[in-house]
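Structures follow.
Quick note: the coordinates plus some simple rules give every number you see, no bench work behind them. If you're wondering where the values come from, they're calculated on a predicted model, not measured in any experiment. Cβ atoms are built from the backbone, for glycine too; each structure is taken alone.
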Structure P
Amino acid sequence: MSYIKFENVSKKFGNTQVLENVSFEINKGEICGFTGRNGTGKTMLFKILSGLCLPTSGCVTYCGEVISEGGKFISSVGVMIETPGFIPHYSGLKNLLILNGLSLDRTDKKHIRSLMEMMGLDPDNRKGIKTYSLGMRQKLGFISAVMNYPGLLILDEPMNSLDSESTVIIRDYLIKLNREKNTTILITSHISEDISSLCGRVFCISDNTVTEIKPEVNSDE
C-alpha cells in the first residue's frame with residue numbers, strides 16, 4: 001500500500017486551472033523533491049496533501065485513508081508552507097512551546113532548546129519574534145515543523161532567506177531524520193543542490209500536472 005497517493009487530482013479557481021489530473025504515489029521513508037517555476041502549483045499540491053485545501057476533483061489518500069473528502073487533517077505531520085505564522089510579541093521559545101502543547105506527539109523542552117541552538121537561535125532571548133529577521137523566522141518555522149518527529153514532513157522552500165551555513169545544517173538534519181526515524185519528506189526548493197543532495201525521487205510540476213523526472217543512466221558504451 002502506498003503511503004501517499006494522488007489519483008487524478010485537479011484544483012481550479014474559477015476559470016484558472018492550478019492542477020489537472022495529477023497522479024503519483026510515494027512510499028514510506030522516501031525523500032521526494034518537487035520542482036517547477038513559481039505559480040505552477042507546488043504550494044497548492046502541499047496544501048491539498050496537508051488538508052488545508054480541498055481538490056476540485058480526484059482522490060488523495062494517506063496511509064490508505066482518504067483525506068480529500070473534507071474535514072480531515074493527516075496525523076503525525078510537520079508542515080512548513082509559505083511564511084510561518086507566530087504570535088509576534090512572544091519569544092521564539094514561547095511560540096514553539098505553545099505549538100508543542102497543541103501537538104499529540106509532544107516533545108520535551110530540552111529538545112526544542114537544542115534545535116534552536118542548532119539553528120543559531122538563542123532560546124533565552126525573550127524579545128518577541130516581531131524583532132526577528134526573515135531568516136530567523138524561517139529557522140523558527142523549520143524547527144516548528146520538525147520538533148515533534150513527524151512521520152511525514154512537508155517543506156515548501158525551507159531554505160529561503162537562509163545563509164549557506166544554515167542551509168547545510170538543515171540538509172544534514174533532514175538526512176539524519178530520514179535515516180533514524182524513517183521520516184517521509186516532501187520538499188520544494190529553487191536551489192538545485194537542495195534537491196540533488198537530499199532527494200531519491202524528483203517530480204516536476206509544469207502545465208498544471210506532475211511528472212516524475214527519471215534519473216539519467218550513465219552508459220559505458
Structure Q
Amino acid sequence: MKRLLTILMGCFFLFLASTMQAQIKFGPVAGVNFSTMTFKSTDSEDHYDPQMLVGFHIGGMAEFSVSENFVIQPAILFSGKGSKYEEDFGEETWEFTINPGFIEVPVYAAYKFDLGSANLLLKAGPYFGYGFTGKISDDEEEEDIEWGSDDDSFMKPFDYGVGLGAGVDLNGFLISLQYQFGLANLSAYDEVEMKIGVFGVSLAYLFGTK
C-alpha cells in the first residue's frame with residue numbers, strides 16, 4: 001500500500017509539472033468535517049450504529065485552468081474523520097469514539113458557471129488518503145490506533161473514494177460543500193467492515209499567477 005501511495009503521489013506531482021503553462025491559482029484551505037464510519041461484522045448481524053463526528057481539514061490547494069470554464073482542483077490536506085458509537089447493555093450504555101487522521105489528496109474536476117460577480121462551481125473527482133494518527137477512546141481510557149494490515153493492527157492506512165460537491169468563487173474566496181463516499185474497507189480484520197463517509201464545508205483563498 002505504501003508503494004501504491006508513492007506511485008499515486010508521483011503521478012500527482014507529474015501532473016502538476018505538466019500543467020505549469022496553464023493559469024494557476026493556489027492558496028490555503030481549511031474547513032469542517034462531519035463524518036460517519038461504518039463499523040459492522042460482515043459475517044453476522046453484529047454492528048455498531050455510527051453517530052456523526054465533527055473534525056476538521058486543513059492544508060493547501062491549487063487550481064489549474066484547462067479552459068475558460070473547466071478547472072482542476074488538487075489539494076493536500078490533513079483530515080480528521082471517524083465516528084462515535086453506542087452499545088446498550090441493558091442498564092449500562094458503552095460509548096466510544098474512533099477518530100483517525102489522514103494525509104489526503106483529493107483531485108476535483110470542476111465546471112464554472114459565470115454569475116457575474118461570482119462563479120458557481122460543480123465538482124467531482126477521486127481522493128486518496130493515508131492514515132497515520134488517531135485515537136480510540138471511551139469514558140475510561142484512550143489508546144492510539146494501530147495502523148497496518150497484520151493481526152496486531154486495527155485499521156488499514158490506505159483510503160480512497162469519490163467526492164461530489166459545489167461551491168462559489170467570490171474574487172478568490174472559495175466556499176465549497178462536498179461529500180466523500182469512502183470505498184476502501186479500512187478494517188484490518190477480515191470479518192469487519194469500516195468505511196467512511198464525510199460531508200465537508202471548506203473555505204479557501206486562491207491567488208494566481210500565469
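The table for this structure:
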{"item": "Computed 1.00 for FRET efficiency 1/(1 + (r/R0)^6) of positions 56 and 80 (r between Cβ atoms, R0 = 30 Å, to 0.05) - originating structure among P, Q", "result": "Q"}
{"item": "Structure from which 2.6 was derived, distance in nm of label points 7 Å out along Cα→Cβ at positions 168 and 200, options P, Q", "result": "P"}
{"item": "Which entry (P, Q) yields the derived value 12.1 for mean count of other Cβ atoms within 10 Å over residues 112-119", "result": "Q"}
{"item": "Among P, Q, which structure scores highest (criterion: relative contact order in percent (Cα under 8 Å, 6 or more apart))", "result": "P"}
{"item": "Read-out Rg and Dmax of the Cα atoms in Å, computed value 17.8, 64, structure in P, Q", "result": "P"}
{"item": "When distance in nm of label points 7 Å out along Cα→Cβ at positions 128 and 160 is computed for each of P, Q, the largest belongs to", "result": "P"}
{"item": "For -2500 (helix-only ellipticity at 222 nm (-39500 (n - 2.57) for each DSSP H run of 4 or more, over all residues; to 500), calculated) the corresponding structure among P, Q", "result": "Q"}
{"item": "Distance in nm of label points 7 Å out along Cα→Cβ at positions 24 and 192 - structure with the largest value, from P, Q", "result": "Q"}
{"item": "For distance in nm of label points 7 Å out along Cα→Cβ at positions 88 and 120 computed as 2.5, the structure of P, Q it came from", "result": "P"}
{"item": "Parent structure of the calculated result 4.0, given that distance in nm of label points 7 Å out along Cα→Cβ at positions 64 and 136 is the read-out and P, Q the choices", "result": "Q"}
